[in-house]
Structure I
Amino acid sequence: MLDQALRAPSNTLGNVFTQLTFPSKKDFLQADSAQTIMPDRIIKFSVPSGAKAGRADKIFAAEFDDVSRARLQRAFDAGQVTFDGKTIDKRFKVTQSGLLRAALEEPTFDTAPTAVDLPLDVIYEDESILVVNKAPGMITHPGSGTGDNTLVHALLYHCGENLSTIGAPDRPGIVHRLDKDTSGLIIVAKNDTAHHKLAAAFSERKTYKRYTALVFGIPKVGRGTIKEAIGRHPVMRTRMAVVHSGKPAHTDWKVEARYGQKATRMSCIIHTGRTHQIRVHMSEIRFPLLGDTTYGFKPGRLKDIEVPRVMLHSTELRIEHPDRGELMTFEAPLPRDFEDLTVQLG
């Protein structure tokens, strides 16, 4: 059963709570970049009957792990949070079923990202999609404190105006993302129709995502399954953790190679898409990713070996083509730093 799970994409449908509003294509193309204002992101959660009573801010934090506490606080302070249509503050205690709704202010950018000629490893491209093998160290899209060297800057140079306007001006074409250190496959939408279909495939878990990870330690068994809920860490809010109040998360792992008593190369298939899912799950079973000091790796354990980054690579992606409905499989070879590190590990 598990071996089949490691080979077949999950078709389990997930719950989708987030709704986004976006500027029109005409607005994006005609707007002056210095005056572009991102619309609010509207998040909603239907509190089910019989749910445990709790404060509104804590319910939101548990359901939307990508939303920071500070951002929620600004929404409460602005009077932009309601329960069944009535404005509430963060201390409001939800004791019955109803609809929680919050309007979150999206970050604004004084200047939209511009095209920059950066190296781009294109795996596949047609009129609707682009599949890229992202280099380690490259940030997916602009944000606070980033420069003009993100994947979006490279995409604007490569594609010109042939990118989805959803998420513009800072995230044109971006359907999903990888962490800065994580290398490998990202699929990009070149028009709005493709974007909507690809986004639906990810949210409904109609994709197959296989990663390669280097972890510290040697598992006694060759494969396993982790089904532990993941949510924001109760104290260190920039981190994720296995918590009872988190969202369901499912990772299958399989040993590919062992390096003495030091490290293991694993294949990890994720059936859900929680923030830092593989990193959190591997840490939970005491096999932290090499280089991942956030989730338990200690550099001193590998004497005379320098780990360049969090050693995680998006190796394989299967998804239906948004136009043709054809199931497509994309693969990205392991990057040079992976190969170099395994040589050092012996």
Structure II
Amino acid sequence: MSATDYAALAPGVSWWYDWSDKPHGATVSELRDRYGMDFIPMLWNQNFNDAQITQMLLDNPQIGYLLALNEPNLNGQATRLPKEAADLWPRIEKIANETGVKIVGPQITWGNLAGYADPVVWMDAFYSAYRAANGGRDPQIDHLGFHWYDYGLAAQLDRLVKYGKSFWITEMANWHAGDGNAAIDTVDKQIAQMTEMVALCESRADVFRYAWFTGRWDDEANRHTSLLGADGQLTALGHHYVSLPGSEAAAPACRDTISGNHGHVLDIAAADLDSIVDKVYDIRGTAGHTHSVTLTVANLRLLKAGTAVTVTSSNEPGHSHQVQASCS
């Protein structure tokens, strides 16, 4: 990605990731200040330096989310058995607890891992393994990642509703092949599919964010999927994508830092920033007990203006936490 690529996409893209913990072609601050894009880092598999990731997030407080574990049930990707992923997850939770970012993942899909091709089968086993190793509590998943490359996105999301998480679709396109006229073998067919998939994402309250795959692809002749052609030039598909109506860019990201944290999470909805009454939050998260946190109308106005706010949680059971929140 180049500066001219980002500039071409900026009118219709509010966030960006590239399967790593740092952006290519720009810094986190440049993406936000120059192009209005949030960079979202990813822990692609288990091979990351916990201390370095934590420090990077602390150095970039505008980052509110952390993508985790790319396609664990697909060979050649992160490729983790459910128990292996469950053993890894506390490392990711610790980073989130120390930096206040929200966890987005796993990035689940239909795969080819023996016994776990179905994302629901993999997720059920992941939850069971995590609960068995962590006193029966659920893993911290703030948004569930999903990838899809065919017709029927709505039905796939409906199968995952059982986990009670909002969806962050980090890859989507339609690569349907070898089925007569249903095959996506022209740009015009892909444009039609893009229109339907984006409209579905915008219409569902349980879809938090989404991304088309991809910026630039090396098999464009067969996939008809790239938003970018030559440097800084949108393809016909790219022009269509940035022209589609969307609501993502209006929603600020809020993050929290909680002193002495052991699994608590403060989740502030973007709509709360306009509240005309004080808001009370349950910050249980993955901890075995709860606390409440009250943000006054004045606190919420400060957050909307980009000013960090620190409050004290309720004292139960026998202790409290200092909670700092910021939104940007």
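Given 226 as the derived value for volume of the Cα convex hull per residue in Å³, for residues 76-147 alone, which of the supplied structures I, II does it correspond to? Derived from I, not from the others. Using helix-only ellipticity at 222 nm (-39500 (n - 2.57) for each DSSP H run of 4 or more, over all residues; to 500) as the calculated read-out, with -5000 as its value, let me know the right label among I, II. Corresponding structure: I.
Which structure, out of I, II, was Rg and Dmax of the Cα atoms in Å derived from, given a value of 20.9, 62? Derived from the structure labelled I.
Every number in this text was worked out from the coordinates using simple rules, so none of it is lab data. Keep in mind that what you see is a predicted model, and the values were worked out from it rather than measured.
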